[in-house]
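Got some structures for you, see below.
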Structure 1
Amino acid sequence: MQSLARELNLSETSFVLPAVVPGNAARVRIFTPTSEMKFAGHPTIGTAYALCALGRIPADVTTFVLEENIGPVPIRLERRAGPFLAWLQTPPIRFGASYDREACALALGLGTGDLLGDYPAQVVTAGNPFLFVALRDPSAVARAELDVRGLERAAPWFSASGVFIFAPVPAGVYARMFAPMSGIREDPATGSATGPLAVYLVEHGLIEKRDGLRFVNEQGSKMQRRSLIHALLHVDGDTLRTVEIGGSAVKVIEATVEL
């Protein structure tokens, strides 16, 4: 599987296997070109689309579970056509280390003035840890270029899967994600980072902690591969219970691999 993922050289490659637990739809293993992942968002949505397109998910079924290395990932289908839209429930989210935000800005080729307020450069994870850096506006996000050696100086013992930079916009955020440490120079869509992003935004008061609140993560535009990733908050009282991540998928190629 790793050899095939390296050969295809996509951000992620999903392999669909029979479910281990009876009643679940499938077991899914996800690989970057260099390593296997515990969880990934867009490959999960893409796998849901493929299973529906192949008839593996009956037409009357709107919820099912995919088994990933992180554990069971519940899927909710909002529509199958016009266009396809599915939601996944983000695994439990945890906060990690914070780093010198000015040094992180320098590693991104930016200055202190490009940072947003005094919000921390902080690792947040739902299985794949990402370093989140809040920037002042979309132009700063567009100008950023990650210097890996600079990042090593800014964040010693850095072990995150990638660096997620974003700026607030009226619909949500405008973002980019660099992951050379995972064999991905830049990822056009990072669903596994959007759930942690939602919790970061709530924790630091950048969005309201309100049941049913929705926002959009626009990503990949600088790469001319624009992606819109939807986030939906489920809040009970004063507790953020879960974050659903929604997205679409389309078929672009079909091929046969001979081993």
Structure 2
Amino acid sequence: MPSKRIAFVAADTEPAQGALALLRARYASVEPEQAEIVVALGGDGFMLETLHRFSARRVPIYGMHRGTVGFLMNEYREDGLEQRLEKSTATTLYPLRMEAQTIDGKAHTALAINEVSLLREKRFAAKIRITVDNVVRMDELICDGVLISTPAGSTAYNLSAFGPILPVGSNALALTPISAFRPRRWRGAILSHAAKVVFEINDAQHRPVSATADFTEIRDVTRVEVREDRSSAHTILFDAEHNFEERILKEQFIS
């Protein structure tokens, strides 16, 4: 990999911009559009932005932690970058495709690498019907919201909502309620990665709900369909000694 053309991109923060200047001065680099590997400097939010930005080109992304949360990032070190890239391991992530319809009749589409989440917009609890593969599994979930997560996103918002951590190779999705009121004891479900999940908003005018795919928010939705999109693939690179599978496994033993 040392012969690969490398580009550096960075979040708009002082630590990330400082690292950007140092690395560009030390290593030969090209513009992102010509790169064969993109090195992203920042936190997990910036990594998601970078994966979305280069999704059409499918260029591998290697992150180094210069942000707040760094679960998707490698340790930041200036030395030996080319050797680290050469030894890195690749993980392929498949996003979720969200197709949302809004009260005004418009249709919206967005991709989510981490999760698609539905949240109430006002003080009224949301009322959501959940259908999985054309079978109504829950006629009405009264809640603050609900989300469906990929394995890559299962340690993020999903985990904060007490959803399960999913191994990268599990071929599963996590369906997790957010502050469920009725049924109070429902804790969610683990679904096949091939499942088609449809959320329908009951009383959408009086109890408005927004739908968010990573950082793309659609407000006032009436129906949201979510399924994995195998036609899109994102490649993320990790140091071999601390690969993504090991990170997710380790996270399950943190008290």
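Assign the value 1.3, calculated as distance in nm of label points 7 Å out along Cα→Cβ at positions 40 and 232, to the correct structure from 1, 2. It must be structure 2, since only it matches. For the structures shown (1, 2), FRET efficiency 1/(1 + (r/R0)^6) of positions 80 and 200 (r between Cβ atoms, R0 = 25 Å, to 0.05) is largest in 1. When P(r) over Cα pairs in 5 Å bins from 0, in percent is computed for each of 1, 2, the one that comes out at 1, 6, 13, 18, 20, 17, 12, 7, 4, 2, 0 is 1. Computing relative contact order in percent (Cα under 8 Å, 6 or more apart) across structures 1, 2 gives 16 for structure 1.
Here mean count of other Cβ atoms within 10 Å over residues 56-63 was derived from just one of the structures 1, 2, and that gives 18.2; the source is 2. Matching task: 3.5 is the computed value of distance in nm of label points 7 Å out along Cα→Cβ at positions 88 and 136. Pick the structure from 1, 2. Structure of origin is 1.
Looking across 1, 2, the calculation of FRET efficiency 1/(1 + (r/R0)^6) of positions 120 and 240 (r between Cβ atoms, R0 = 41 Å, to 0.05) that yields 0.40 traces back to 2. Given a value of 0.85 for FRET efficiency 1/(1 + (r/R0)^6) of positions 24 and 112 (r between Cβ atoms, R0 = 41 Å, to 0.05), calculated from one of 1, 2, which structure does it belong to? Value 0.85 for FRET efficiency 1/(1 + (r/R0)^6) of positions 24 and 112 (r between Cβ atoms, R0 = 41 Å, to 0.05) corresponds to 2 out of 1, 2.
Work out which structure the value 3.1 belongs to, where distance in nm of label points 7 Å out along Cα→Cβ at positions 8 and 104 was derived from one of 1, 2. Matching structure: 1.
Laboratory data are not the source of any read-out in this text; all were calculated from the coordinates shown. These figures come from a predicted structure and were not determined experimentally. Cβ atoms are built from the backbone, for glycine too; each structure is taken alone.
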